[in-house]
1. Using P(r) over Cα pairs in 10 Å bins from 0, in percent as the calculated read-out, with 5, 21, 25, 21, 16, 9, 3, 0 as its value, let me know the right label among P, Q.
2. When distance in nm of label points 7 Å out along Cα→Cβ at positions 31 and 327 is calculated, the result is 3.3; to which of the structures P, Q does this value belong?
3. P, Q: which one has FRET efficiency 1/(1 + (r/R0)^6) of positions 71 and 223 (r between Cβ atoms, R0 = 30 Å, to 0.05), as calculated, at 0.45?
4. Among P, Q, considering only distance in nm of label points 7 Å out along Cα→Cβ at positions 303 and 319, which has the greatest calculated value?
5. On distance in nm of label points 7 Å out along Cα→Cβ at positions 47 and 63, which of the structures labelled P, Q is highest?
6. When mean count of other Cβ atoms within 10 Å over residues 167-174 is compared over structures P, Q, which one is greatest?
7. Hey, Kirkwood radius over Cα pairs in Å, for residues 191-294 alone derived from one of P, Q reads 15.0; which structure?
8. So relative contact order in percent (Cα under 8 Å, 6 or more apart), computed for just one structure, reads 16; which one of P, Q is that?
Structure P
Amino acid sequence: MKKEHIIILGVETSCDDTAVSLVAEGREILSSLVSSQMDLHERFGGVVPEVASRRHLEIINALIEEAMEEADLNFSDLSAIGVTYGPGLVGALLIGVSTAKALAYTCHLPLIAVNHIEGHMYANFLAHGDLPFPLVSLIVSGGHTNLVYMEDHGKMEIMGRTRDDAAGEVFDKIARSLELGYPGGPVIDNLSKKGNPLAIPFPRAYLEEGSYDFSFSGLKSAVLNHLNRQKLKGEKVNIPDLAASFQEAVVEVLVEKTLAAARDKGVRTISLSGGVAANQALRLSLEQKAREKGYRLFFPPLSLCTDNAAMVACVGYYQYLREDFASLDLNAVPGLQLISSL
């Protein structure tokens, strides 16, 4: 029997952030806590899976307790437990999945398996309520770059995805090669404001005609080759110019393919989400060009761009309405993909 108020407890441990959230009716955030591991991984220049898993294990139960206290709820108030089961780091995912299964079993609650990429998409529904369907959604994060056509909740077509390095991954790798620290996206975004985006003609990979897929490995190689050539010549590298030129090459492809997808599908609504959606250059460029073409653009606040459990709980709400529940033998799926459902 459904409760009077649908309250979903969301759990997110796909990478290096432990997150727990309680969301009512798919929109009202009652509590949302994120324990960052950035300080643990910064010295390695990237996430160390074993370290991430151990930290999740250490913090997750305390975080759930704190989230429940902040929301002033008991477990008997909950309608279901939603958890990210992929994609992500297998060890990290297993901590969240195991915890969610234990809670669901102990509290006699439905278990909801949430795709992390879909979670990012639903950050906009969490922030803005019901977006006008149909729409095209661009999801850009550290491990994934996807273009999705959404006809309605639970009805989507995967138009394009990354064929190699995702956009956020390339930001981190270029930042590491420039010794700018981790994570690389925010640093490059800030540096780019001081540089000339037209200084270096880096390549744009549009792939074959009509393709909505993404490929950034060639751009990564071009940037690294440019750096090596400058060093061999003994010439000083203009870091802001390089950062701005690299970022412009990424942003241009993301924006142009998104607009092409929206045009070809005949939609008037575009949503942007994922960790790289916090990039100011991407936001401004897509906002300006969408406005010029007459599209409505939605993107979440910065707090909902990076990994969080509120977006997981939001997806969980819509799956709860469809009674799309998982069994207690749910396992982590590190290579999980979005699947077309139209």
Structure Q
Amino acid sequence: MNALAADLLRWYDANARVLPWRSDPSPYRTWVSEVMLQQTQVETVVPYFERFMQRFPTLESLAKAEQAEVLQLWEGLGYYSRARSLHKAAQLVWQQHQGQLPHTYAELLQLPGVGGYIASAIASIAFQQPVPALDANCRRVYIRLLNLQMPLGTPALEHTLWGYAEQLLPQERPGDFNQAMMELGERICKPKTPLCEQCPLQTTCLAFTQGTPNSLPKRQAKPPVPHYTVTAGVITQGQSVLIAQRPANGLLGGLWEFPGGKLEPEDSSLEDCLKREIREELGLEIVVENDFGVYRHAYTHFRITLHAFLCTLLPGQSTDNLSHVRWVLPAQLDEFAMGKVDRQIARRLQQSSVPTP
């Protein structure tokens, strides 16, 4: 084992956090934790992971569950395509692999939603395969160790990082090494103001010795984040409200929402936008009544400002031929998985006295 790996593992043995997936690093638990940890902080993931394991303690229980229940448990964690892919992959493993998660990097890559990083993490942590795992934290550590000036995302940088990671990875305890590198990046080698004085690799870090850790990694200039104005209709009928299920593929796929859509240049007002969207999506004509709040949210690649309105259907309108909508009481909204903004609207609806026509 090389000296850097030995120093890192000594630090990890003394400082590793106690996390629920580490207490029982079975292949299934490792897989679920790594999917949840994609683009999500550890502190956020822990309670979701514990609830998920309580409901789906085995791969079989997840494979045999309804997608709606999986999405409901995932609500608030974001990036819902992860949950849909995890559920689909569990079904595939149950049906085609006798319920046993594949052991090798190449086989794991064939599963829905499993990319290079997750395949590496599962193979090394759950099966002790000597495969390097490169997440954002690991990349940052390696870039600073080598004082690399190439911008993130460039082929030259990726080639260098993979070669260095393979060189450092020990044949013994590869899973612990990968986790140690991730933990070092998250807790010590932070994106801003790294805690170099606490780093076990300080003496071998070129960025530290040359005084450049705060300037790395280099980033390519990003284009401005688009902003969209969106409308949503809280359509009431008696004591019930109308919700619609989003298409299975795409943003927030399979989740339920208060129907509406994006303001277009041809729309003369927010109310006209909402009427057009309801007509195009559901084939219904509505009366737009009172404002029901303004909600803001940032997604990965864009931001929205959503204007909600209380609405009713024009006389003679029917939803009987719409299979993807439901009339529900406000108290029942908790039974349907929603994105963050729609959940905020639902909470307000549940707490308010909504006038009925």
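1. Q
2. The read-out comes from structure P.
3. Q
4. When distance in nm of label points 7 Å out along Cα→Cβ at positions 303 and 319 is computed for each of P, Q, structure Q gives the biggest number.
5. When distance in nm of label points 7 Å out along Cα→Cβ at positions 47 and 63 is calculated for P, Q, structure Q comes out on top.
6. P
7. P
8. Q
Coordinate-derived values only; no laboratory data. Keep in mind the model is a prediction, meaning the values are calculated, not measured. Cβ atoms are built from the backbone, for glycine too; each structure is taken alone.
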